[in-house]
Structure P
Amino acid sequence: MNTLYESPLLFVGHGSPLNILDHQFQKEIAQIFERILSQQKIDEIVAVSAHFVRPLFQIALKKNLDQIYDFYGFPQELYDIKFALEGNEKLSHKLLNDQNLGLKADETWGIDHGLWCVLKTVESDLKHCKLTHLSVSTLLSDREHFEQGVKLHQYAHSKNRLFLFSGDIIHDLRNLNPDPYGDAIKTYLEFENDILYSLVQKNWNFLLNLQTERSLIYQEAINSREHFLPFLMFLGMLKNKQNQEHLIFNQRFQHSTISLTSILNI
């Protein structure tokens, strides 16, 4: 049996930027990274954020990846937070030159809040890491994002490398409940449970046809589709991974319509 090393894969439902100040959220993140780092050292992070959005797949090509405050109207405390990781020029150029991935260079983007709100709590453990940042695409389909994840899996055999996907399985801002602790909308909770069950069962066909087979709930619950796209790339990387055991954590909703459900495959 082939026992080729496989990098850990982490999908994080990052929710609101205010989660950088949420004790429970940050505690969950710290615990999951403690679990990862107890088993291996991490020197490289390959990340996909729902907030790095381009027409087609791109890769951030800056050695110094500037921190981006890509949100508005939040408390000053969030804008005072500083975070930095060095860009991984060597790996970024390797991915850029892989014609199978079809990436274009982006020399404007840095580290958006989809990443730094997740990584800030464990910054002291990861400050030596180098970051490769990939975008999602507004023009490409769910299946094409999944297939991009399948292609990326060939780079998941390097020790000390973590793949991080930051988005939300359910992300509906149109029906946002002002109460951040309000109960999840029942149909959204059921829809997410169907998605998680299909992940465990490796029912890729169901997951890739949600837009047509479950079109009404898809349009309601995933109306900020860019947040779902990192999850599809995460699924694509899972497809051929030998270890199919998943740790699902932080399984709750914010404002009734935003899922924080996160998944680790190690």
Structure Q
Amino acid sequence: MLTGSLATLPFAALKRDDAWLGATTVLRAAPSVARASAELRRPQQGRGFVGLGDPNLTQGDTLRRKALLGAGAALSELPETAAELAFMALAFGGNPTRDVFTRNEASEVQMRNLNSSDRLAEAGILALATHGLLSRETGTLGAAGLVLSLPQEPGVDGILTAPEIYNYRIGADLVILSACNTGTPGAGAGLSDLASAFLYAGAGSLLLTHWEIDSGAGVELMKRIATSQRTGDSADFSTSIQQAVAGLLSDPALARFHHPRFWASHFILG
């Protein structure tokens, strides 16, 4: 159970016997003792996969987004996340054509439609691969959120905020937030705003990040986690992270990602 300063400590980057804990030890955080006990008894809730990513960040209502986010509105495109989600869809039993939504389809309107049609309640895995924003980065919104495609219609801002997520119904055993700072709590809080919102909405567990992630390293790590799940090496998501990190660190072709700043950010909560 994480509280206070422990909530921001990347345990994976600690060492024991000169080895990184992230590569040798299965690590899992719990929002509370009661929640941890309940998750051990929780049966699988849903099946299938839903993923949103590679949002359109350059064509649409750019003026409104700049008014909301100020200087933080200049966000880079994330084309690599489309392939990341397609890979995850196949690994988790989904269909990339049917279950992955990118560009203009990776929108706030799409999320609302998936919620109202119960697809979010029925999916076993929900993955969102985009930019994550802390509450201090969302300007007039004042709430942590995930950046989706620029609005193509009135009435939406293209930012899925934590307060909005509280109104969703999510049945996923795992929600993957492949974005920066999704596990960073606010001052004095034990959980990040996004984590609290998704858990309240019904998520069993969350894959979160402690800090800003390198997109290339994040995609590589997520593919390895999904591969571990697909091959049946582990049914437990936290074990899959440990196996993914160990595999990444043993691959000399990926030496550029061996420093813990590239992989120690990711952790399982729930």
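Quick note: the coordinates plus some simple rules give every number you see, no bench work behind them. Quick caveat, the model's predicted, so the values are computed rather than measured. Cβ atoms are built from the backbone, for glycine too; each structure is taken alone.
Where does the value 21.5 come from, among P, Q, when mean count of other Cβ atoms within 10 Å over residues 197-204 is the thing being computed?
Here the read-out was taken from Q.
Output the label of whichever structure in P, Q has the greatest value of distance in nm of label points 7 Å out along Cα→Cβ at positions 149 and 205.
Largest calculated value belongs to Q.
Starting from the value 2.3: which structure in P, Q was distance in nm of label points 7 Å out along Cα→Cβ at positions 29 and 69 calculated from?
This value belongs to structure Q.
Tell me which of P, Q gives 32 when you compute relative contact order in percent (Cα under 8 Å, 6 or more apart).
P
Where does the value 2.6 come from, among P, Q, when mean projected area of the Cα convex hull in nm², for residues 173-212 alone is the thing being computed?
Of the options listed, only Q reproduces it.
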